[in-house]
Each structure stands twice: as C-alpha cells, then as structure tokens.
Structure 1
Amino acid sequence: MTRNVIDTRCCIVGGGPAGMMLGFLLARAGIDVVVLEKHADFLRDFRGDTIHPSTLELMHELGLLTEFLKLPHEEVSTLKVRIGDVTVTAVDFTHLPVQCRFIAFMPQWNFLDFLAAHARRDPNFRLEMKAEACDLIEDAGRITGVRARTPDGDVDVRAPLTIGCDGRHSTVRERAGLKVEELGAPMDVLWFRLQRHPGDPDHTELVFLPGRVFISINRADYWQCAYVIPKGAAEDVRQRGLDQCRNDVARTIPFFGDRMQEIAD
C-alpha cells in the first residue's frame, strides 16, 4: 500500500511545551523540523499553567516577551505558605536578575498556541495536528523516523534525528526500549476548580496541615485547586466519600466553605 511520506531533518513527537519550544528553536536555527501532536488542539486543563521567570527570560531573549505578556495572565511575585496557623512568604521572585521577577499563571493552551503561531512563520517548521505516533521506523539498526496515524491515513516521517517529547506514557520511549528512571515523587494531586467570589483574597496560597497539602491558584474568575494526597491514595479518598472530601477542603481553606457543592463528584 502507498504510504504518505514526509522527509525532514528532525521529527519531534509531542506538541507540549518541550516539543513546541524545541521545534521553534530548531527552525529558527535553520533546521527543518516536523512536530507531531496527536490532539486536534491544545485545550487541556490544569497542565503546567505556570510560566516561570527562567522561561519568561527565554521569551525575552527570543524577542517575544512584550507580545507574550499581552496574553491574559496573572503575575505572582511572591508565594505565601500557611503552615498550621502561621503564614510566611516562602518565595520572593523580586530579587531575581531577570526581566520578569514573577511567575505568570497562564493556561497552557495559550502558551502553546502562541509558540505555534510564531513557529509557523518559519518555513523550516511544520506542525502536524491529529498525528499520533504509533511506531518508530528502523533501518539497519538505526531509528530513521516515526510512523504516525492521522485522519487521512498513516504517514511516515523520515528523519535522521527523532526526539520523544510525548510525556509520561511515551510511545517513542517504549518503542525504543529505553528504561524509565523513577524519581519517586511521593504524591498524587486531585485537581478541581471553584468559583471566585467578591471579597476572596487575590493571592495564590499553599497550605500545609497534618496529612493535607492544598494549593489554590487565582485564575481571575475561578480558583484552580490542588488537593495533594499520598501516592496511590486516590481510591482511599473515594472510599471516604464526597462529603468527607468537601469537609477536608473547607477545613483547609475556610472561605471555600460556601461553595463546596461545586465539587460534584
């Protein structure tokens, strides 16, 4: 059967922040690059929505910072941590020797759309959406590209360099037989959102209580909330029931008490 073929110098699998930024930088350096992204868009919630000062410094070096900061975002120069009844400023970015002495909270899809729009202006860059890598192409013991599924059929992207940026369940890594190095993060996170009410505080907060860690991020019209639990404990939370989970949240952040019914399941 005839198979569509794309020839390039570098094939990047995964259009997340790493894959998109790498593709952008390679194209700017004059290298033909194809980025494969399996989804039709970048609209996924609660995915790396913090743009750190080091990344903002890179945007400055690329000449994109002024335009980038016109996108909707929240700027946080300090991070407060509440441990029990004591609140302290744990992080202060205002002393950094960079252009932006703050974290920018921005939905990841805005960041990726911005990178994609600028990368597409370069003739060396090609972004293929709805293109899911399903296998590696091997020739005489060398990886020479990627086979991807698309709505129009399979396509072979042939390249002397293949880079896997396809996340924790990486197809590239699995097909290449590369071993995972476990770093042993001892936590899982339950993410949800709650409406922001007039009179709510405006700062992002980290709360540490015995057996509970809670993070609330100000996203203008809602709170992005992270309930940090021990690794593998999600089923225990479910077994304790929804009411107990709501009570845990309300005890941790008392001003959330009037909107617990928004946590629906």
Structure 2
Amino acid sequence: MTVVARVDLNGDVGESFGIWRLGDDARILGFVTSANIACGFHAGDPATIDATVREATRRGVAVGAHPSYPDLAGFGRRSMRLSPAEVEAAVLYQIGAVEAIARANGVRLSHVKPHGALYNDAADDRELADAIASAVLRAGDYRLVGLAGSALIDAARDAGVRSASEGFCDRAYGADGRLRPRRLAGALLSDPAVAARQALDIATRGCVRVEGGAEIALRADTLCIHGDTPGAVEIAQAVRAALESAGVRVAALE
C-alpha cells in the first residue's frame, strides 16, 4: 500500500435557499477541510452564503466558491447551451459574490470548484473548460478544482491557473473514468463504509473501482462529499476516520 502524505477533504455546502433547508452543513463542516459554497445560481442566497462562510471560518475550513449554470430550478444539474463568453461571465460573477462575503468576514477565498452539469460538461468540453479557467484567472489567484484527468485540469494548466485534481467518495465511476450519471442506478454511494473504502483506494492506492469491476488509476489532491447525498454527515465522518487511521494527513489545499 502506498500512502499519500496528505489529501484535502471537501464538501459541497451552502445549498439551502430561503426557507428551504438542504443538508446539515454545521455537522459536515466538522469533518471536511474545504467548503465549496453555492453562489446563488443553483442554490444558496446571500444570507446562506454569509452564514456558511462564517461557520466554515469558525471551524478552520477553507472557503471556496461553487459556481454553476444559472439553473436554480434544476439545482444546476441540467446542461445549458451558453456561449463561452456567457459561461466566463457567469462564473466570474459568482466567484465575486462569495469572494466579497469571505473578505467581509476576514477570510480569503481559496479555490473555485464548478458544480453539477457545468463541472461534468467541462470535464470533456475544452472550450467550456477554457472559459471557466479564464474566469478564475481574471478573478484572482485561486485554485481551480476539477475532475481528475479532465479537460478542466488541462485548461487550468495551460492558463497558468493552479489546479487540484478531484476524486469522489460518494459517487460511482464509469469505465471511462467519468462519474456515473445520476439518472442511472448505483450512481450514488450512500453507504458510509463503501464511500470510505473508495476514498481509501483513491488516497492510498491511486486507483478506483469502476463499472464492471475493473480498477483504473486515479490520482487526486482532494476528495469530495456532496452535502445533499443521503447520509452525508455519516459518510464524511467515516471517510475522515478511515483516512486518518490509514496514516493520511487530511488538510486543506495549500
């Protein structure tokens, strides 16, 4: 077993909206080291962003922006036919919203991670990935988080933007190394033990089991837990415990 020195554990949070509550952010933030905060386009609102930044800061969790397509009704999980210029402006706008609230709370935004369909589309669409990387570059010196082995990581490199390759604890992988679509059975890993085992495989063995039972190589700097996955808190607790028990240092990206 080859154990990595450290890995970041990130959570998608701040996804409540108005009177509608989603996820248990306060508890999840007790286990993760980085928070991807919804920017208002798929979920979240100004008060939720502010409260989530405050809670993350109180717990010493790094704060990042989680921009998406402008798809509030679909939770950002529907692809949209936007031009690269429209995507760049939308991402820049959303980063600015979270960055301003973070700055007002005395903390620095550390990273940007696209959400949902925007994230998945940018994994294979280089033009879209370039638009996102350009927005991050224009916004400031932030790290761009993208699917390991994807066009988004390549776009960040070519744009001179720091990046972090991401693996997932609570999502199944297809044979192509992409996330199994949510519409298919088995796409979500809601069993904490199964999620923890996948996290350990990625962090300590550099591989992940995919559809059909084969293993493929996967190197990740950060591992994700979705705040809206059933049992997200229990998954976060199990993953954190498994990683630390295996000798992996769990710490935010530098």
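Data for the structure
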{"read-out": "Comparison of 1, 2 - label where distance in nm of label points 7 Å out along Cα→Cβ at positions 42 and 218 is highest", "value": "1"}
{"read-out": "Computed 13.9 for mean count of other Cβ atoms within 10 Å over residues 18-25 - originating structure among 1, 2", "value": "2"}
{"read-out": "Parent structure of the calculated result -1.11, given that log10 I(q)/I(0) by the Debye sum over Cα atoms at q = 0.25 Å⁻¹, for residues 178-225 alone is the read-out and 1, 2 the choices", "value": "2"}
{"read-out": "For distance in nm of label points 7 Å out along Cα→Cβ at positions 50 and 82 computed as 1.9, the structure of 1, 2 it came from", "value": "1"}
{"read-out": "Which of 1, 2 yields 17.8 [mean projected area of the Cα convex hull in nm², calculated]", "value": "1"}
{"read-out": "Given -6500 for helix-only ellipticity at 222 nm (-39500 (n - 2.57) for each DSSP H run of 4 or more, over all residues; to 500), calculated: source structure among 1, 2", "value": "1"}
{"read-out": "Read-out distance in nm of label points 7 Å out along Cα→Cβ at positions 114 and 130, computed value 1.4, structure in 1, 2", "value": "2"}
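No lab work stands behind these numbers, since they all come straight from the coordinates. Predicted model, so just to flag it, every value in this text is computed and none were measured. Cβ atoms are built from the backbone, for glycine too; each structure is taken alone.
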